[in-house]
Structure P
Amino acid sequence: NSGPIAMGIWVVLLNFNEFVNYVVWYSDADNRAPIWCDITIGLGGQVGRLAAVYCIARFLANIVSPRATAITRQDRHRRALHDYLMSFGVPFLIMACHVVYQSNRFAIQRGRGCLSTQFPSWPTLILRWVWGPVFAVGGMLYSAYTLYRLVRHRRNFSRVVAGAHSALTTARFLRLAALSMSYLCIGVPLTLYSTVLNIASSGDYFDYSWTYFRSTWHA
């Protein structure tokens, strides 16, 4: 359940964050809650949601794999640790690296609230923009493999799922598969499009200089 739990946590956090941002800054862009902005721009929720879906897709692919074995308690603990590190640890680490290419402490936009800022540079590309597509494409590949196995073994699929002893029923497996695949079918094109758009619209890239970037940094 670690993947779905992580996904649920991210959905709740991001919806709450967007609600607060809209309520506080629905009519202006005054800097009335700087600490809140520091927190909200460091969530990394866009990557976190994709990482959670990636973990769900990976889990389902492992169940239908011909190399699958009975899942033990230790396997569940290892999978939970892996899923939570991927879903929360990686996004928080990515956002912790934001200080490397951050152009301002944060930006505030009317109707949207707190936004992160960044200089167009190679650290921005490597430390920020590539990770959404990485998780999206990885999840799509796992989902494609799961779908292939589902079609190939459709007549005895319930036995394949039961053989992993994962506590998943066939119906629950199919619901999780439908959730991850439907999200990825929407998320992959949008993620790739937004990444390409960010790169294309950012203009000329700067040669990275910590001193230069910090010289323009202000709240």
Structure Q
Amino acid sequence: MVRVSRNRKTGPIPVTTTSANSCPPTCGFKGNGCYAQSGPLAIHWKCVSEGRRGYSFDELLLEISTLRRHALWRHNQAGDLTPEAPGVIDGRKLTRLAMANRGRRGFTYTHYLPTPANRIAIRQANRLGFTVNLSAESLRQADEYLDHGVAPVVVVLPPSAVKATRTPAGRHVIVCPASTGNADCLNCGICQQRDRTSIVGFPAHGSGAKRVEAIFFKEVRP
């Protein structure tokens, strides 16, 4: 955990990074445009993934529990939730993390598919006050994820996206204010709001943005 991030998009909030082996095999961006696999973050992520930086899970929980009350913090600027098996979230560990977060405003995003088992784990974390956003790869998938009624949803957008849009089902999609330079996570906090109705859209960025965009448009074609 870095207690004061220097990332201009998050602002000076605590952020964590989890090893690359936490990412589910079903993530369409894994090795195919993931922003964390390029730039300065990639160097840090590699060190964490190789065990040269970071904590044990129990040490991480202690760090979280010592954050100031009501602190906004982001889990996993790179990496995902701890798996029990490939594609399956470790529900016990996620619940423990959510309990350590009590009284604080932690949030994260996950590319794990909302299978029945994963939905149970994610729903429990959100009920305990730790916000887990389901990450969709297209507007159509964002609708599918919201239909589960489990968690708030975010979605990737083309790199040029700057204006709000709507999903095929008519749901409102706002563009992340940090992506447009209008705010940062510290001064926005919408991704931590578990009961929001809007989907938050993130324009693809980084050296793999074109590959991410290709996935988005592949999904929207009939």
Structure R
Amino acid sequence: MSNVKNYLILLSILFVSGSCISPPDNFPSTPEISFKDLNFSSSDGADSLILSINFKDAEGDLGLNPSDVDPPFNPVTFKRDNSGNLIVYSARPPEAPSFNPIDWVINPIVNNATVRDTVWVEQNEDHNNIFVRFFIKRNGVFTEFRWQDPPFFTTFNGRFPRIINGNEALPVEGSIQYSMLSFGWNSIFRNDTLRIDVEIQDRSLNRSNIVSSPEVTLNQIRRE
């Protein structure tokens, strides 16, 4: 399933009219979100789990473009030994994990040069701006389904693009439709009762509140 993980983003945005100096009192500097909808759509290819949320933000500094990869939005941090050297898989210390696509990167570009090796890294959570967690209900209790653990070694965290491309602070509200594509939704979750938690982050690294979907099964939210 981790080989087919993709995102489709649709944004619906309202720029609030009036002075930018005094945004409406109910527009927070930290993003505020609310749950809107959750749908499941199957197809001959990858199936889609489509999450929709509403948002409000006083400055409008939401979203990241593909070019936003400099700190603090860099994808990974390269782990180094006490001498400052990169730690490669062939000379990994005992505490290093076995190879997996989260902790190790093959032939990365470091300081504008390609390193022809497998290098130990730490994922930078601030590279993303939308964070999604899955929970399964068993015996009346929700337990997190951790995609980052074996055998998947992935997450469904991702990015939505900049809402305002300029640097002017503008209060905005709107909705985000976040479509998570995979071949494995039915085979993994089948008739399980699910809940999805989501939060977003602005470019000042302010995290929104966490909102949760209702308790659902895939069949209950299936959209033809």
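General observations
- Of the structures P, Q, R, the one that -20500 was derived from, the read-out being helix-only ellipticity at 222 nm (-39500 (n - 2.57) for each DSSP H run of 4 or more, over all residues; to 500): P
- Which entry (P, Q, R) yields the derived value 47, 35, 35 for Cα extents along the principal axes in Å: Q
- Looking across P, Q, R, the calculation of FRET efficiency 1/(1 + (r/R0)^6) of positions 53 and 77 (r between Cβ atoms, R0 = 25 Å, to 0.05) that yields 0.70 traces back to P.
- Comparing mean count of other Cβ atoms within 10 Å over residues 45-52 across structures P, Q, R, the highest figure is found for P.
- Structure responsible for 22, with relative contact order in percent (Cα under 8 Å, 6 or more apart) calculated and labels P, Q, R on offer: Q
Every number in this text was worked out from the coordinates using simple rules, so none of it is lab data. Because the structure is a prediction, the values reported are computed rather than measured. Cβ atoms are built from the backbone, for glycine too; each structure is taken alone.
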